[in-house]
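Please go over the structures that come below.
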Structure I
Amino acid sequence: MQKVIIVDEKNYYKRLDKFLRNYYSNLKLGFIYKMLRKGFVYVNNKKVKKQDFELNIGDTVEIRYNGPLDERKKEEKILPRPLDLDIVFEDDKIIAINKPAGISVHPGRNEEKVTVIEGLLYYANGNFEPHLVHRLDKHTSGVLVIAKNKIVSRELTEIIKGRNITKKYQALVVGKLKGEKNKLESVLEDKKALLYYDVLGNYKVKNIDLTLVDIELKTGRKHQIRKQFSEINSPVAGDNKYGNFEVNRILKKSIGLKRYFLHSYFLEFEYKNKRYTLISNLTPDLKKVLNRLGE
């Protein structure tokens, strides 16, 4: 393992954790975070523990760690597996798909179903290498963009980090909300989390108030939408992790809501002087839920 690295144009990633993840692709992300937390990573001879520390071309990154490396086992290598992909858009730089609910983006422990990355590897057939630039939770459906090489991935990641992208979702939440351009702002993962939402409609099922909201996500924290609506006591309907199991049981029985109601329907960004506008229609299962609410 090379332990001293010069940051150049070929290996450059702005964030330190992404740089290390890209350079040491055989290491698990959790192990990289552990090395940072324990102070084994130095930039220009100074100890750095922040995952989002910003690098510059010419910086020297050094790993001062002499223990055994937590390398991926050969059997953990991601292999191509066939998956029926609903492709929204494709060119030589990106591919965008409609991700169905119940499908994970990346393989994990105890994941038996084919994941998006495995399906894309099968679809690519060696013609390109898929790289994630953002994620959707397993049971969130909607438009998902994947880069076709490391350079595009790095550049799109910077666009997303710089918030030069419009991301919109529809969600059904528990409770009666009102108004337009409402703001939710809090701290998640020790970082600012921000979204705006407009109310599209109010409903009532078995004395349970529900609100359909249109959301513009300004930051991309883990489970952000689900967490922030839960913080105002209006969790996403069907979400057992951040919501109420008994309420969700009633909604499943009465309106057929079998997973949490959250859908990524719109992504727009500019890349290489080209504007990408990607749209994903609401899935049939969520459409049925809305139809039953309107009965």
Structure II
Amino acid sequence: MFRLLILILAVGFSSVASRHVNFYRNDYTYVDEFDAFYKLHWDTSGTDWSSGFLACDDEGAELFYPKTRDEWTVVKKLVKAIPTALNVTDIFVGIHDKFGVGEFITINGYPVSSPVLHFDRPGIDRCVTMDIESGVLDANDCLAKPGSTRPFVCKKVEDVSCPTIDKGYQYFKETRKCYKINKKAMNWSKAMETCLMEGGILLVMESQSEADILNRNVVAYGTNYYVGFKKLFNEEYYTVKGRNLRDTGYERWYQHNTRNECGIIWQASNNDGIYMDSEVCSNNYPFICEMTVRNE
């Protein structure tokens, strides 16, 4: 048990330490508090909202808007770092009503969590600016006034991916997990140890939708795969995440043989989905590891 604990801790620390690279481009600044990269476009290019949106898109980033209560302070600090700042009080942000739906939304299509001043101001083109000193959002024209400019900030968040350079892991947005089939057959204990060494665990299916994704994209017909549940206390099956199998959100047995201890899954014919079963733990089968990706 002690050896296993050391192994888990070692894998956890190494994966975190090697996961993050604090560099995007030379002209972007990484801010640890918000785990993102920012670039202030403080020039005469900010004459309209669309030019800011497209400039950020060209750089593989997105037009900034504050996603948390205090993120606006990043802009204030970026502006103060400029030796000769222009006399500008606000910037374009990634909030708009360019689709004419009568509601402001973010560039990602979400409702705006912070209040927008002058929401019903008539005669404007329905874009939003942000006061640099206070972070207050204000409904405004999508065009800056003639002879003036509105700066903007581009933001880049690290792309969501599997927390490993092992290309065998495949990410699925729907479950926010990465999966890998290890085709080399092993007994259940060796399979579990291998997943831990890779920074993951043996697969635990937690919903019907996850089972459907695995059925369509991961498993192959005619193969048994070890997964992360085993008979433990009082002859009950528990997952490697410490939960009774009945409480995981997915339990679909096929002629369950309760004499065996270690969990497997297999794909039924005729697109009938994935079934669970149990096997003798010393038998050798391929197996599926999973990793949970960190938040964006």
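Since every read-out is calculated from the coordinates, none of them should be taken as a lab result. Computed from a predicted model, the values in this text were never measured in an experiment.
A value of 16.9 was derived for mean projected area of the Cα convex hull in nm²; which structure in I, II was it taken from? Answer for the origin of the read-out: I. When relative contact order in percent (Cα under 8 Å, 6 or more apart) is computed for each of I, II, the one that comes out at 18 is II.
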